[in-house]
Structure I
Amino acid sequence: MSTTGLSNIDSIIILAYVFGIIWYGIRTGKQSDSEDYFLGGRSMTWPIVGISLFAANIGSNTLIGLSSSAYQGNVSVYNYEWMAAVVLVFFALFFLPFYLRSRVYTMPEYLERRYDHRCRYLFAVIMIIGNIILDMASGLYAGNLILKIIFPEIDSWIIIALLAASAAAYTIPGGLSSAVHTEVVQAVLLVAGSCILTWFCFTEVGGWDGMVSGLNAMLETGQIQQTPDEIMSLVKPADDPNMPWTGLLLGVPLLGFYFWVNNQFMVQRVLSAKDLNHGRWGALFAGLLKIPVLFIMVIPGVVAIVLFSDLDVSFLGYEITGASGQAEVCRRLDDCPNMTYPVLIYKLLPTGILGLVIAGILAAMASSISATLNSASTLITMDLVRNINPKLDNKRLVRVGQITTVILVILAASWAPQIEKFQSLWTYLQSVLAYIAPPIAAAFIVGLFYKKANAAGGFYSLIVGYAISGLFLIAKLNGLAPAITDLHFLLQVPSLLLICVVANILISNLAGQQPKQEVVNNYTWSLAIFQAETDELRAVPWFQNYRYLSMGLLMVTFTVVGFFW
């Protein structure tokens, strides 16, 4: 079995990045008070907000997940990416003004303002658990997949621990300001590396026509079952196992809504904006940055079908569970699609460029981990600790945030190896999210658009939602009620959300307790708000009017989607 050692040049580039980014993160950190530490002093401008949103979202887990799904003929995985642009327009129009004007630190705090403290605590606990097992752990797992190839003699738990420590090294002392400023650098490096890899992919395969010709040749010989048009299509039949069109229509937007509008580790970047305009422009800019992901992160996985389907990938040293139940080295990429991205970079990139791209992967990992670390520590500190002991001053709150970050790093690093038990990284991410997202999304949607929603409706709809999620998961693990549990997770999401919406409305009306008028005025949307904003925007130049910018973003998005329909 051959190996994949790095040259000295590649190693120097990677080490220079690691130490450089830690130094820069510590240097740009703020911790004079809790607002500085957790929200960067609410001083971020729109380019910083937008780039940090993009970088926090595109982690190493996304790189691995997108390319592996595309290699399996599932380019429709890009639907999660372009849908972000649509969701962010909705976010900028309806939710973001309420978030920024309320000057909250966290999303659970906002939910308390709209409902009550019970909703805050429940949401905070759910989100902390989600941050640990979903966001942090998956980022560490994906980073381990790459580095394990370089250092096969080192145990995975040691690599994961070192990755976690490097991300925490600047997040703990510097807080959100460190995370956001380093994310800008990391986003540039990540996009540059992805563009370079895409160029080498198409150079090797002979351009777009070469890729299509290669796919057609494989179709004729029976190596693949889908035509190039079917592989590249974003809209799949209703019986598609990966993304039926019904799931695209109903499920993907709702998962995106939770991720971009409710998830603390994403929204926290927008809460750091210096004002509403910069928050809106930053959110739309992040949506625009998601569009090229198809070309620089998804399609290289399709190129891998043509170039590497017959390749012996045992040189990667990646182990899978064989037919005998024992661990054995994976020899075919079809059997270990999570290795698609590593195969691409190790087989196509020359010395020096390889080090740069691996540094970009580490950048992606660090940005997503630092984002979730600061987010989860903010949730614990501001939603739990501060309420338990309201006498803590700003300095002590910062210290609590730093201590909890250390604990979270340890927990995430401990859970990361468990992801190996799932079918693929992308399956793990989306499946877990399908159980977490719907009840929360329902609480926020009903809370903003239904004036009669009260504390009882909000809290008990969350209880109902998570009780059903728990029962559904238990039934699925034990093979019970297959007619229900075999429902595609993208259809499970809208079904559960609808149940939670109905429960919120019914319980709110049965409880008979009207929310205070102050709550209705400050935390529910009305047509009068839209009309008043319309009057304000008449004096704003078109290039600063977020509504025109939103329409432009949607036009670009639907043009790309229409081309690959």
Structure II
Amino acid sequence: MSSFGNLLEQLVKETQNTSLCHFAPELVLCATIVSLLLLRLLSLDRWIPTYVAVLLGTITSLGLAGSQLLGLLNGDTHAEPFFSGLLMFDAFGAFLRSLLALFLVLVVALTVLTGIPDREDAPDFYTLLLGSTIGMLLMAQANNLLMFFIGIEMTSVPSYVMVGFLKGRKQSSEAALKYVVYGAGAAGVMLYGLSLLAGVLGTVAIPEVSTHLATILGSGSGISDATSRTVILAILMVLVGLAFKLSIVPFHFWCPDAFEGASAEVAGFLSVASKAAAFGLLVRFVYAFVGGANQVAAEVFTGLGIAIGAIAAITVTFGNLAAYSQTNIKRLLAYSTIAHAGYMLMAVSAMIVILAGGRSIEGMDYRAEAARCLEGLLFYLFVYLFMNLGAFAITALLRNQTFSEKIEDFNGVAYEAPVLCVCMMACVFSLVGLPPLGGFWGKLVIFSTLFVSGKIHWFMWVMLAIGGINTVFSLVYYIQILRAMFIKPRAEGARPVQIPTAISNYALLITVPVLLLGMFPTWTTELANKVATILLN
């Protein structure tokens, strides 16, 4: 009994002294959710708009996450596990938390401008939005297989509801139902894989799985051993769940329907936030296996990295080709999201190949090159936040004027809303990867890592060629949007488009960073490289 009492006392002390401080951004969002419920319960939302409380909470959370990131980078605080090792407080997690918190502030501001949700539904909608974001923050810090699953489910369940939040719209309800059914199936496969991993490896702590796996692969007859094959199968099953969240082919099928059925605000949120959190979790998961792998395991994971690269190449190609025939701008951007998930997955593939096989290449500083891969992923995510949110935000803002999300109904709007259309042009060209915009540097860094990893296996050079060709292909369907806005004439009798100054300023606020990140990428790439180096070393 005394030992249990000591353990409980130690747990309480750790929680009070360390864990609560590290968990401050999430606690602020939890407090914001409680305040929303109290505002409705006490009928105070009649006088205090719901979005005021949400903006105060999200901005505070962003400030806390940003200060934690600066503290870790400056050495004022140090990386450590907290909540008894369930979560990890480090620069990588702090970077993603800051990114997600910034994105949340911008999404909330967008919903205020577009009027979705309305005043009656605002507490429910923002509760779902904040709850999903808290799950994403947990994903970015997961240090345990249990938190791995809990974070994904906390993210997914509110997302299902938000997709179907447009009441009385059949398409929205159908999209939400599809999303729930497919999501439940993917979650079941992933949970079974996590159970197999925990059972075979004898641990749920992510940092320990590499040591246990090395022992299994080293003591038996390699991958021909039944236990080794079980572990590899379990890893693949977990990757299925992550591939679903990332909308990677062939687990992309939910994405176009969900994005078309949901409001543009929700589609924009899912297209960026879920990608950032899922890639953070994917990096932690694969690094736990590959980072300390022995020679036998290294050969296995080199093959796995190449396989992931092949899937990334297929995803990029499918996303770009499927976007050609789309007439709904949200559905087109959904396939664009699939393609960009493939580009970012290429960076993860290169990181795995370099970590697993780079140590056998003479003269290669494989840790530094792997950090370069992760740098490309983090920089791409940062740019992707602005350019993809910008595209969805402008779609939502024009939808409120035209009452349509079809590309043809945006014909000629450049003459009535020049600021929004110029901003859309900047976001679209950045998504293509044209200089001097941020998307160009993101793709350039990722493609350079593919070139380096090609020294380990020639197939990475094939991936580089596929990525470059797809960049050219993507220009064609993105041009459809700009051609409608700038070249095609406005239809007779079309509703006039009148854009208030506040909306134009918001569009500029999102778009200017896309240009600045392209013209002055150094500070962001250096930050991303520092974060990546700390994680991998």
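What to note about this one:
- Structure (I, II) behind the derived value -26000 of helix-only ellipticity at 222 nm (-39500 (n - 2.57) for each DSSP H run of 4 or more, over all residues; to 500): II
- Structures I, II were shown, and P(r) over Cα pairs in 10 Å bins from 0, in percent, for residues 108-235 alone at 10, 19, 25, 24, 15, 6, 0 was computed from I.
- Value 29, calculated as relative contact order in percent (Cα under 8 Å, 6 or more apart), assigned to which of I, II: I
- For mean count of other Cβ atoms within 10 Å over residues 380-387 computed as 20.8, the structure of I, II it came from: I
Bear in mind these aren't lab numbers, they're just calculated from the coordinates by the rules spelled out. None of the values given here were measured: they were computed from a predicted structure. Cβ atoms are built from the backbone, for glycine too; each structure is taken alone.
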